[in-house]
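Have a look at these structures, which come just after this line.
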Structure P
Amino acid sequence: MTGSFLIDDLIDQTAVWLTTGDLNPAILAANFQFISPFWKSSSRAEFIDKFENSADYKNKSLSKITKFDPIIKCTSRDSKYFSIIVQYFTDNGSSVYEALLGTVADGLLVELRSIYDLDATKRALGL
């Protein structure tokens, strides 16, 4: 891993991954952890395998989402944490709110926690 990113860049690149499925692994620290009700907990390697090396996220989730609105980005005063709050709408007329909480250290993302109602998400995505 190389690089050190500004928190705004980490937020923007996380939002790109969330809304398009395009992941930049360079933003992830070696000790990165992802926690999600549906996708479970993942190390850096597992996260990259799930979201960069596989089309599962794009096929199971993104293909059924018609739009994200709003997308709200917030940063803690000390620039160690951020949140991205979204509402997305799906092709079956459902909508779901999701919050992503990120932890940053040395210019890299060390933890990303996704919070949402799992049952509502499964219904909205037809899973």
Structure Q
Amino acid sequence: MRKQSANWYIAATHYLTAGFVIPLLIMFIFGLFIGFLPVLPKMLMYLLYSGVMALAIWLATIYSANFLKKKYIIKDRNKIVNLSTIYLVVLGIIGLVLQSFSVLSIIVLVVEAVVFYLASKKYIEETSEEIAV
């Protein structure tokens, strides 16, 4: 049985799953892998990081959308997509402010937000109380 929850809660669940936890785990594994490579130029590292992060977010969004479809009643997917993207951007900006940020890190955040928004828009579906078999 699907649960009825507030849009902000479903959006937070989506953000935490697709925009934070799974990408964090994938980037941790990527960091272990990249440690074995020779030192790369900073620009190449940002491009590589951005590409892997975009792929991680895209795959995590597919997983999260399937999870949300099974667990929650989603009446307005646009609200979920917009709220979760706002969470990603606001927390990303806070992260940039707490660190010393550069133009490249801003570009990475923009790429992450665009990929997250587009993938969420594509994969999150509206649901009803009945669970399709």
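In terms of FRET efficiency 1/(1 + (r/R0)^6) of positions 3 and 43 (r between Cβ atoms, R0 = 35 Å, to 0.05), the structure with the greatest value among P, Q is P. With respect to distance in nm of label points 7 Å out along Cα→Cβ at positions 11 and 99, the largest value across structures P, Q is given by Q. Look at FRET efficiency 1/(1 + (r/R0)^6) of positions 51 and 83 (r between Cβ atoms, R0 = 30 Å, to 0.05) for each of P, Q: the largest one is in P. If relative contact order in percent (Cα under 8 Å, 6 or more apart) is calculated from each of P, Q, which structure is the one that comes out at 43? The read-out was computed on structure Q. Can you say which of P, Q returns -7500 when helix-only ellipticity at 222 nm (-39500 (n - 2.57) for each DSSP H run of 4 or more, over all residues; to 500) is computed? Going label by label, the one that fits is P.
Structures compared: P, Q; top value of distance in nm of label points 7 Å out along Cα→Cβ at positions 91 and 107, i.e. the largest, recorded for P.
For Kirkwood radius over Cα pairs in Å, which of P, Q scores largest?
Greatest value across P, Q: structure Q.
A short reminder: the numbers here are calculations on the coordinates, not readings from a lab. Just so you know, these numbers come straight off a predicted model, no measurement behind them. Cβ atoms are built from the backbone, for glycine too; each structure is taken alone.
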